1. For which of the structures 1, 2, 3 does the calculation of helix-only ellipticity at 222 nm (-39500 (n - 2.57) for each DSSP H run of 4 or more, over all residues; to 500) return -6500?
2. Matching task: 19.0 is the computed value of Kirkwood radius over Cα pairs in Å, for residues 242-369 alone. Pick the structure from 1, 2, 3.
3. With Kirkwood radius over Cα pairs in Å, for residues 114-297 alone computed per structure, which member of 1, 2, 3 shows the largest figure?
4. Of the structures labelled 1, 2, 3, one was used to calculate semi-axes √(5λ) of the Cα gyration tensor in Å, for residues 170-273 alone, giving 31, 21, 12. Name it.
5. Where does the value 57 come from, among 1, 2, 3, when percent of Cα pairs over 26 Å apart is the thing being computed?
Structure 1
Amino acid sequence: MEKFETPVLKKRSRVFWMVFVVNLVLPNLISAQENAAAAPPPAKEKVTFKAYWHNGFTFESSDKNFELKFGGRIQTDWAFFSQPSEFDTLFGAIDNGVEFRRARFFNKGTVYKNLNYKIQFDFASGSAVFKDVYIGISDIPGIGNIRVGHFKEPLRLEVLTSSKYMTFMERAPSVAFVPERNVGIMIFNHAFHERFTWAGGVFLRSDKFGNDKVANDELNLTARFTFAPLYDKTKNQALHLGFAISHREPDNNEFQIKSKPEAYLAPTYVNTGTLENTDHLNIFQWEAAVVAGPFSAQGEYLLSREDALNAETQRQDKFSFSGFYGYASYFLTGESRKYKASSGSFGRVSPKKNFGPDGGYGAWEIGVRYSRIDLNDLSVSGGILSEWTVGLNWYLNPVSRVMLNYVNADLKDTGTTNLFETRFQIDF
């Protein structure tokens, strides 16, 4: 029998199947969308950290965006003095002594690739003292790097080289011309394959740090430029030239330079006294260094010019004080001082073979330095101090050394003091 469907029945049949499909498929589509919305986004690669030792304990992330380093240094000094009786009358009797010259702990690192920081305290005085405490941003287009906080002003090669890496136990007396660290903001960078560096900043002098939120009225503008016309890392060769200038407006219009000989336990031998009514002063500094394999030489000259109102004559007195040093060193075991071109300073020395059970002798370095500081000018008789220093350094490994220094300090028209010092150092 032939099937027969009216148009109405056909329409109802299509409607039936459409409803059937909608009821069958739509709930599944809705469920799938809900599940997709509830599902978490695709998991990113997990960032992990590895810990390792490289002259200090370091954590580093797998994506290289984070690096945290922890370390410190201990420097224990012993000093023995022999000064003439005239010095006992002028400066008081001097005793042999021992001290912790530095006892520091620090944490520094990089977070999110271009933000860096450092926090370092010194406990040698028996309480925590701020040293480097700053925050920085690197790789800024057109600028380079910026740093804000408490850190070294860009002035003097011997100061910008860490005490961990200095050739002699103490810096030359001209270091006393201005403080090493201040609170400020600085921009800096290098160019031409690290052969040229520049840094400039604005600094405020504060006698206290930490919770003290008040800085003195002293304003300092400091800039430094260095150039390395010769720099060959593979051959351990470098020629370094540099110049720095600092304009300073002292707090309360008072200024003073005073210095010990090259021994921290010694008394102050030269002193300008307080120069009142000092409107401003300018520091000019020239520096040079050369490294040729195991041999190196280094020198600096500083000139300080002060404008001070003479209360008696009511005229501006222009004082000039100066200081310089020059030294040479040589590694008997063939190592070299490590020049850090990107900062225009010197870094860590690593012995060719560490001292230890494997029969190594470590690295042995000898050095000699001559320095002079002149604090006599016009009405000021601060004294002239000349010094010869002979040093012997034994690097047991990259993070420890023993230092021996003999200092002959001659205070003009007064007499000569002999100083013997030794230091036991470890840093990590």
Structure 2
Amino acid sequence: MPLPTPNALAIVGAGPIGLECALAALDAGFDVHVFERGEVGTHPLAWGHVRLFSPWRMNVGPVSREHLARAGTPAPDGDECPTGQELVERLLLPIAALPELKDRLHTHTQVVTMSRRGRLKGDSNDGGRRRESPFRLLVRDAGGRENYLHAWMLIDATGVYGQPSWAGDGGIPARNETYLRPQMAYHVEDVLGARRDLYAGKRTLLLGAGASAMTVVSDLARLASEAPGTSVVWVTRCATGDVGRPIADDPLPERRALYARARELASGVHPAIAHVGGAMVEGFEFNSATHRYRVQLRIGEQARMEEVDRVVVNTGFGPDSSIYRELQVHECYASLAPMKLAAALAGATDCLRVPAGGVELLENPEPDFYILGHKSYGRTSHFRLETGYRQVADVVAKLARERLASTPA
């Protein structure tokens, strides 16, 4: 099998960060190919009804903005906060349609795993010998056919939204959860739109206290006001007083409003919303005759059973590290983020106040391999697209200095 061209760069994931990276790398002179296991924008469309906290001006990468302007399709700008659907339709799809990406963007092409050609994970990197072997990617097309591709540089920008966390105590599945998971909800349900009929007039157990859960409970409260018989049991690990704690001097009005509404709902202002704080989920049962769930909770050492029609688990998301398990990645034991970046993020509580870091925080023991975007934060949720675009600029510049400078003309 012939070796790839010396400037070959593979990018896994065609979200905002992956596409920005592809354009920046093309401008720098790389032979770029982007692999996306579904369609462009699949994950943002899954929460397409949700409005971002941040405005357009913070959500468009500088390189993408420049390429779109040259193509005569200017990117959105200003202080309006887009929905997930608008992000896809007005940004991601126009980028994907750019002629410079036409033959370099491979949708419905899943990168199953990645390694180094001729080297195992444990083989030494003394003297940079791992860098002498190209990356080897096992890819699978929509028909299930598999093949190998190679590149000298590799970037994982696959994000975290495809890997929701479990409901059970300690982060592991609750009893029967692995069996019932396909029929329960693990993302931000559109309960006022496409999924309304599943929740109107029903009793729902919602688990989680983050922005996703706060969005869903706010929508369910509105639905309960419109559809008689709709009710919610909102279960959180934290106590009622800790739900939606305000962020000091928060400059994002959408976030301020959501957190304030969540605090109100947790305090009991809506008769259809019952908050249960300090609780853990022990197990699920499903009655196929009644199509109802029995959810066993534990509050301290006291057991409590709730019977509901629907279950929504919004306990967060995390990176799929199995894809690069054969590469030498130094992961944080707590967040699964690259260790240097994880150390810099320690103690961060707000995406707008995360300290800026250079390319050295993104480096791994594996030469020329980088994890960018939300996945680089591991299980830490304080990521924003602006940060990812800075990562792209730093990494592409470093690869250009170290790889292209040494490539014969």
Structure 3
Amino acid sequence: MRWGALCLLLLWPGCAPGEVQFHGFVMGNVAVRTTGERPPHGEGGVFVLGEERLRLDVSGATATGRMLFLAKGDLFHDAVSNRVEGDVREAYAGFRGGPLDLRLGRQIVTWGVGDLFFVNDVFPKDWESFFSGRPMEYLKRGVDAARVQYSSRPVNLDLIATPFFRADALPSPRRFLLYDPFAGVASREERKPPARAANTEVALRVSRRAAGFDLSFYGYRGFWRTPAVAASGDGGAPSAVQFYPRLVVWGASAQRNWLAGVISLEAGRYDSRDDRRGANPPIPNSEWRMLAGYQRQLAADLTANVQVYSEVVDRPPRSGAANPDRFRGIASFRLTQFVAYQNWRLSVFLAYSPTADDFFAQPEIWRRLTNRFSVAAGANIFSGRRETPFFGRMRKSDNVYVTARMDL
């Protein structure tokens, strides 16, 4: 620990020893399948997840507070694949001066007002991590970006430029049983947007408070985070190519207190730039995304959150299209109860789509045993009549998980 602090001080002139802070935790995670089925070419047998993880957070600032840095990194052993790996969660240097806040490096960004349904939050997610039972913080992935934030009473600006594309981490067929339309294709190739100036992703949020609402307006130019998949034979063995079409998003959100709770509204326009007429089946069609939510405290330490989320595709999808339905609607409900001086947390998240007739549930129990040690247990439950909608695609991947964490 002392050597690490010394190295940081040498690299960060003007930062006093007392201004460098160290935090972290040790965590163990296990997730076990409950359906009795296994991925045909997977790993781990009955286990979806089995890992030991060490997190170290280091942050500091100069005496004036104008220059700062933060680094969060994980070192973990994946027992399912028997590999030791590292993950840089965040690592950036920054400058604060008056209304400006500048940051350069890997950052985790969260925009919008949705609970697990994202309209204008166009930044990468790790869905495999979430459906494996890791804590919620691991749902978001960092982006290597330059970020400029400007704060004032009339308006707040948040501008992010990302030259290095990072996709969503989707559930892998090595860990989950998934419907795969290209199951018989042995050769697969992924083509990510190359890192060049023309492919730099740009995202902007403009926010202010007006008429009792917290208002935000969003713009994004970049790429779909979920890959499109196209078959490619070329007269030989069949193969599949994963690629990321261009995307432009415009949207807005509003949030305010209402009826002793908080109401949230959000909408976004997804403009699929590589196929605006919807003539190329693998490329997602342009669409509208909308969300309305209401959160209220029902009793002491008891909170409920209800949401309605929808996607409306511009034109009817063609055969083999990436969008299986023209309209998708989902209702979700989250209930959270703290008891025993907030040493216990009981929660459940439910989501049901009447249009796709698929369902997802995640109940969880969390217990704080000491100020530094906590445990959690929960489940991921999927259901659906069809294999193409998102939850229906996961219907054979039910699992239960246990997590133990000790803060350092």
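1. Values: 1: -3500; 2: -6500; 3: -1000.
Going through each structure in turn, the value belongs to 2.
2. Working: 1: 18.1; 2: 19.0; 3: 17.1.
Label of the source structure: 2.
3. Working: 1: 18.3; 2: 19.9; 3: 18.7.
With respect to Kirkwood radius over Cα pairs in Å, for residues 114-297 alone, the highest-scoring structure among 1, 2, 3 is 2.
4. Details: 1: 31, 21, 12; 2: 23, 19, 13; 3: 39, 19, 10.
Of the structures listed, the value fits 1.
5. Details: 1: 65; 2: 57; 3: 62.
Derived from the structure labelled 2.
Every read-out reported here was derived from the displayed coordinates using simple, explicitly stated rules and does not represent laboratory data. Please read these numbers as outputs of a predicted model, since none were measured by experiment.
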